[in-house]
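*Asks:* For reference, the structures are reproduced in the following blocks.
Here, each number is a calculation from the coordinates, and none is a lab measurement. The shown structure was predicted, so the numbers you read here are calculated from the model rather than taken from an experiment. Cβ atoms are built from the backbone, for glycine too; each structure is taken alone.
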Structure 1
Amino acid sequence: MNHRIATVTRSTAETQISIRLDLDGTGEFVTETGIGFFDHMLSHIAKHGVFDLEVRATGDLHIDQHHTVEDCGIALGEAFAQALGEKAGIVRAGSAYMPLDEALAFAAVDLSGRPYAALDLKLLGREIGGFPPDLLDHFIESFAFALKAAVHVRVLSGANDHHKAEAAFKSLARALDAATRIDPRRAGQVPSTKGTL
């Protein structure tokens, strides 16, 4: 099987990012952004999406974490788009529930070519490991728009913000895994009545 692999670099005055993604991997990951909790969330995308993922980023963390997180979202979305190519033969849409102790999250993804993000992570606004939780919303939005996908992520219940965030990212990973899989019944055709995505 030919692996669907992408390499993306993004360099600005604020950040330098390199990403390598293999959609047909085994869940191996390297996440080095200088932001521990964010690395933890990115690792779930790889492990629970069964993607091989390397994310290496340096950014202006002396200002705050915003630019690094935003640009990682953009670069990761571009990497998924590059690896998917014309999206021939893929399932296209996927969804998943994911519990983590008391927390329960749901994610749905449509690789439609139309960017949209609908998010309700129900985070309380307190920092998690020094990480501002609103940046998780911004990361997913940036990712969805760069990928040109409709991405819905909702936390349905939970008390602990770490658990809620982790369940959300695991459910997103599983939805991405389902959507990016090759469906042999499609015989390489693009999954759209339009003939293109």
Structure 2
Amino acid sequence: MNQKILVMYKSVTGFTREYAEWIADSLEKENNCTSMELKDAAAGGISGFDTVIFGGRMHAGTVDGLKKAKELFENSRAPRFIVFATGAMPNSEEGTIAEMWGNNLSEEELSRIPHFYMQGGLRYEKMPFMEKMMMKAFAGVMKTKIKNKKDKDEKDRQFEEMIARSYDISDKKYIRPLVECVKAGK
């Protein structure tokens, strides 16, 4: 089934862009698929697409750019909308991820809009200055909090290690559920 697909994204440190490109490359084999930044999609419109996929980073509990992407979709003639978010949290944190989706999509949207989370990592070197400073301060506070904790467990140690420096836990395998959703036409 040949579809015209747009993968639009908002990326700050590169993880979301990387996933968007992987998704577009994977779908290009059987479809007419293109990827572009949200700001460019907004300027050009999205009405000519059969499926619109939007990706943004999970930042402070919200999916960066999702509000604008939903507005664009709702004002278009595109029949299908899919969302993905990237973040520093491992995919295994299902409860936190479900809570994040509940903060970003209404109950009706949760049932209607396919949505996916893909772990990425942290790239302090690519963060805007103020975000980097806030993350470093947060890392310091959390390190002290964990250090003073009497019953520190392995999860605490892993968290402490993860926020201390840049890391990359992204993997192309995390696009599979979204790609299969597109191919299945659900």
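*Asks:* Using distance in nm of label points 7 Å out along Cα→Cβ at positions 69 and 125 as the calculated read-out, with 1.5 as its value, let me know the right label among 1, 2.
*Replies:* Going label by label, the one that fits is 1.
*Asks:* Separate question: If you rank structures 1, 2 by relative contact order in percent (Cα under 8 Å, 6 or more apart), which sits at the top with the largest value?
*Replies:* 1
*Asks:* Thinking of 1, 2, which structure, once log10 I(q)/I(0) by the Debye sum over Cα atoms at q = 0.15, 0.28, 0.31 Å⁻¹, for residues 77-116 alone is computed, gives back -0.38, -1.05, -1.18?
*Replies:* Answer by label: 2.
*Asks:* Please state which of the structures 1, 2 yields 52 when percent of Cα pairs over 21 Å apart is computed from it.
*Replies:* Comparing all candidates, it corresponds to 2.
*Asks:* Say we calculate FRET efficiency 1/(1 + (r/R0)^6) of positions 45 and 61 (r between Cβ atoms, R0 = 35 Å, to 0.05) for every structure; which of 1, 2 gives the highest result?
*Replies:* By FRET efficiency 1/(1 + (r/R0)^6) of positions 45 and 61 (r between Cβ atoms, R0 = 35 Å, to 0.05), the leading structure of 1, 2 is 1.
*Asks:* Okay, next question. Assuming -14000 is helix-only ellipticity at 222 nm (-39500 (n - 2.57) for each DSSP H run of 4 or more, over all residues; to 500) as calculated from a single structure, say which of 1, 2 it is.
*Replies:* Computed on structure 2.
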